[in-house]
1. Upon calculation of relative contact order in percent (Cα under 8 Å, 6 or more apart) from the atomic coordinates, which of the structures I, II produces 22?
2. Given 0.95 as the derived value for FRET efficiency 1/(1 + (r/R0)^6) of positions 290 and 314 (r between Cβ atoms, R0 = 25 Å, to 0.05), which of the supplied structures I, II does it correspond to?
3. I, II: which one has Cα Rg over 2.2 N^0.38 Å, as calculated, at 1.36?
4. Among the shown structures I, II, from which was the value -27500 of helix-only ellipticity at 222 nm (-39500 (n - 2.57) for each DSSP H run of 4 or more, over all residues; to 500) calculated?
5. Given structures I, II, which gives the highest value for distance in nm of label points 7 Å out along Cα→Cβ at positions 82 and 114?
6. Among the shown structures I, II, from which was the value 25.0 of mean count of other Cβ atoms within 10 Å over residues 26-33 calculated?
7. Name the one structure among I, II that mean count of other Cβ atoms within 10 Å over residues 122-129 of 19.5 was derived from.
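Coordinate-derived values only; no laboratory data. None of the values given here were measured: they were computed from a predicted structure. Cβ atoms are built from the backbone, for glycine too; each structure is taken alone.
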Structure I
Amino acid sequence: MEEQITGRISSVPDRLLHEEILEPQFRYELDHLFQGYIQIEHVMLLEYIRMGWISEKEGKDIIKQLQLISPATLVANPQKNMSDIAFAIERTVDSSLSNPVPCWHLDRSRNDFQACAQLIFGRQEWLLIMKDFIELINSMHSVAIQYKEMLMPGYTHYQTAQVITPGFYLSTINEEFIQSLSRWIRVYDDINQCPLGSGAMAGVELDWDRDNLARLLGFNKPRKSALGAVASREWALQMSSELSIFSVLISRFVTDLIQWGSIEMNFIDLPDNLSGISSAMPQKKNFPILERIRGKSAHLASFHFDMVLGQRNTPFTNLVETSKEAGTHLFTLFVTTKSLIRLLRTVVEHLTFNKEQMLRICERDFFGGFTLANLLTIKKGIPYRKAQVIVGRFIKSAYEQKLLPREVNAQLLEEKCSEEGFMVGDISDLLKVVFNARENLNSKKSVGSTNPVQVNKLLLRQKEEIKRLTEEIEKREDELQDAEELRVNLLNNI
């Protein structure tokens, strides 16, 4: 007769419950949490042996049986394990031991067991995402260096505004990426607190060494409160919140690329193997990959909102609703993020800019208006706001006469100054400078400006920061590897 798991209820899970909830959850945990569960079993076994509740001989037998378990050997069975993976592991080991081990799983709860396995999984996925992200950052940095001198029109309020460069723009986006990755590393450190040893909600009764449990699983420290350890899934919200913020930046960046790739602007191009066609309009070359990236970015925000709604209005204690149901789309969030980052990296690495088209616009529009107003104040003593009015009227007249910036003459500007009561004399020397696109780019001197000298300084600082962040990520990977090696050595020495 099969030994019962519980005496509290007399029936096994209903078939509908098994098919719709328990068995899908079981498969999910086999795919994503199984390794975490086995690691937890190992470190808790070491604690049982340390406390003297299990002998080394019994421990070796349990280790042997744990090693024989794999996702292929565990099956959700309502009769044998109530379609629960924790019970499945327990039943599989118990039934295979040469002799019963009464104290195995003594003073244990599924609550901290599951909370810990979920966090181990989330932590590992977060590391993988950060590694992908650093590759994107490296690619952006390389392309920004390549285009730091090429002239490009910059836009505000959807209108041409000032001369910039693709390198300036891309280094700016990359600066946002670097700041995001810095926060992501802090998120990793913040969530890396071990729930194990918290029990069901109020702690456990044996003398568990929670610091050692945390160390052997690669956590920074144990979670301070037993209740918080099993009740909180804030770590999932922290991750999804960061990815939601990231999705906004990605959407805005790709929106620029989409606009720049239009036939009207024609600033950028992608190779044919990253492009699409129209089935009905043979003249078209489309960039659906950009639409896909922007579309995927929307999912990140929606997944975060889904997790927020799944947790809000729930009591602060262990609940299936928050621990499992609210995390239904967590893995999909990770998969979508990694896909988005890899796609965007591919775009960035194959992106080319149309130098001639961008230069044509830089020479067409009166980007030097800002500089001219400054010089009228500095050189001719005209109050700055009045100088802005004069330059505005001057440019308006030039447009009305269909003049290009290189075609305007000093007489027109002198007339506008005179109309405002300022006799400035010959100012032709000013016009030679202010409407030269290259000079307009180089005239910006402030730190963080589009001047190639300043962009180069930013890129050099970013290079050092990228190196530091890469080392920080590698350090955390090494910490997990060290914990695994220590765990394996301790198990081998039993």
Structure II
Amino acid sequence: MGHRAGGDASRRRRAGAFTAVSIALFCIQVDFFALNLAIPGITQDLGVTVSAAQWTLSAYMLALGCFFIVGGRLGDLFGRRPVLLAGLALFALASVGCALAPTLGVLVAARVLQGVGAALVFPVAVSVVTDAFSGSTRSRALGAAFGIANVGTALGPFVGGGFTDGPGWRWIFWLLAPLSGLSLALALRHVPDSRDETAPRRIDLPGCLAVVTGLAALTLAVERGGGWGWYRPRTLGVLAVAVLAGVLFVRRERTSPHPLVDLRLFRNPRFDLVTAQGAVCNMAYAVTVLLATLQLQQVRGLSALSAGVVFLAPALTVACSGPLGAWLSARLRPTTVMILAGVAAGTGMIGLSLVWAWWWYLPVFTWCALGLGLGYTFASVATQQVVSPARAGEASGVVLTVLVTLGGVALAAAAAAISALTPRVGPEAAYDTLLRTGGVLVLVTCAVVAVVHRHPAAHDRPPATVGGAGALRAGPGKR
């Protein structure tokens, strides 16, 4: 009886930890995608320009991209539980601040705090699931958690459009505040502490400063470059700061006795290939959501709420992409899964630019969403297969930083291309051109990964240790 009671308690703890993490990831993904459709409401309510209101998106992305690596490493060093709790508490309080913000300045400041909270939560949440489950159960749990997060991604435009057309954009944050509070309560009760026991309890502060400065400068330049002018001194100066900080970060990490990121992580070819393909899929996902939203409203003439309803069609497949990736991971190499995801995503993006009738558009959109969701979700799942649980937070932070930062770059590039193409060819042709271009780029990347994937070096077992602080190990996929 005692053994059974202990087993039941262990299962409850795992279920509670999984639920807390899933709700947290859901909130972060909704927050990331819901506010796009709320920009018109914010401009009207706060009496600001559209350009100024865009800072509510830029500020969140800046904070999120800058602190992913820091959040993951803090969890490894000082414990995943306290970092997760701190991030959830900050995210919940910042959500209330966003909902009550009387001015744009207060709203942007609250969005920065939200981004920092989310950056602490996301990589540590992945590590919590990695620690709570083992073997094939770990992959299934990670896939299910990301599936729930993907529901937030898919429903984000619907939530944003529905609240903007209904009670108002502030209700986006009134939804997120209690949900993140519930996640915090569950984490307090069920999430045990874990950390990298072999690492000294120190944080590489110069490395933190360099990576935050570099990513902040890069994201700022990309986000604002179109408005400032790409060849103006201000843009070039910010880009120069990003490059200098990046060089200093690499030099620091190569010489530091306790690096924030052990660069030997990138000696694992499978890690590199999966991360690269995942970044391309995430860039394509961000651009496709933007283009589909604009296409539905400006070309098809739908309201914000109706456009959000259309996004419900691919929501199921986006949600299923996480569990599907976990199922495939036990049967195929990670690079093979990423190639299949890229083929679905690339053909889907091209298809969206060619179809008009709803009975074609919705299935093609659903197919595209499946590929895109599987591509960027499986990058995080596969990462956990090739690093030791002790370094899971660090690896997750690196991958998420790459995905989010390059996703921001892709969004900025798409916005600049839309501004350049629309006056010449009209909105419909501009959106179709960008969808086709993006689809071709995804397919080309798949071809490159497939060629490298066939090279024997891409399947070599990675080094047994990384910086002496945790073993890299091969995943369960076929060899």
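1. On the way: I: 17; II: 22.
Only one of I, II returns 22 for relative contact order in percent (Cα under 8 Å, 6 or more apart), namely II.
2. Values: I: 0.05; II: 0.95.
The structure behind it is II.
3. Values: I: 1.36; II: 0.93.
Going label by label, the one that fits is I.
4. Of the structures listed, the value fits II.
5. II
6. Label of the originating structure: II.
7. Derived from I, not from the others.
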